[in-house]
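Some structures are shown below for you to check.
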Structure I
Amino acid sequence: MNAKDRKTLGELLAKIDDARIEIEEMKDEEQEKLDNQPESIQESEKGENWQALIDALDEFTSTLDQAHSDLTSTDGLEDVD
């Protein structure tokens, strides 16, 4: 990979990392909101759907972390960040 492509990849990885941070903050806020709901709501269909959304956000941030790690651990890309 040439220097220009390496720079572009680094910029894209930074954007992905920023998005991951925002998504993780959103997940944490939603979890806090759900935790502050009455147990009757938490255990309702609405609460289960809410938790499914939180779980999906968590899984998505994990996927972004893994993709970032895979890309930066490839030979010659360790210094992309």
Structure II
Amino acid sequence: MASVISKIGKVTQKDRSKLIGLMARDLLEEFEKDAEGWASYKALQKEDQKTVTKRLSSSVTAEVTNYFVDVQVVILILALPFC
């Protein structure tokens, strides 16, 4: 995720969908570099490719959601008064 964020700069909740799309694309591009893995993916039937892509999207969505939850927790902690 850090490499994608570094490419687009500061992200907010409004960028969630954009971040999900860019991360999924970045992962597929990295996977494409692995010739053996990519050949295996391309050898799948179209329906199976869609299933892999949907699962990838679900995983990326969960990761991005967790990122924003973690950021919100850090902000709340930093907002706590010091004793």
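FYI, it's all coordinate maths here, none of it is from the lab. Everything numeric here is computed off the predicted structure, so don't read it as measured data. Cβ atoms are built from the backbone, for glycine too; each structure is taken alone.
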Exercise for review: Out of I, II, choose the structure whose coordinates give Cα Rg over 2.2 N^0.38 Å equal to 1.42 when calculated.
Suggested key: II
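Taking distance in nm of label points 7 Å out along Cα→Cβ at positions 4 and 36 from the coordinates of each of I, II, which one would give 2.7?
It must be structure II, since only it matches.
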Point to revise | Comparison of I, II - label where relative contact order in percent (Cα under 8 Å, 6 or more apart) is highest | key: I
**Study point:** Origin of the derived value 13.0 (mean count of other Cβ atoms within 10 Å over residues 44-51; candidates I, II)
**Key:** I
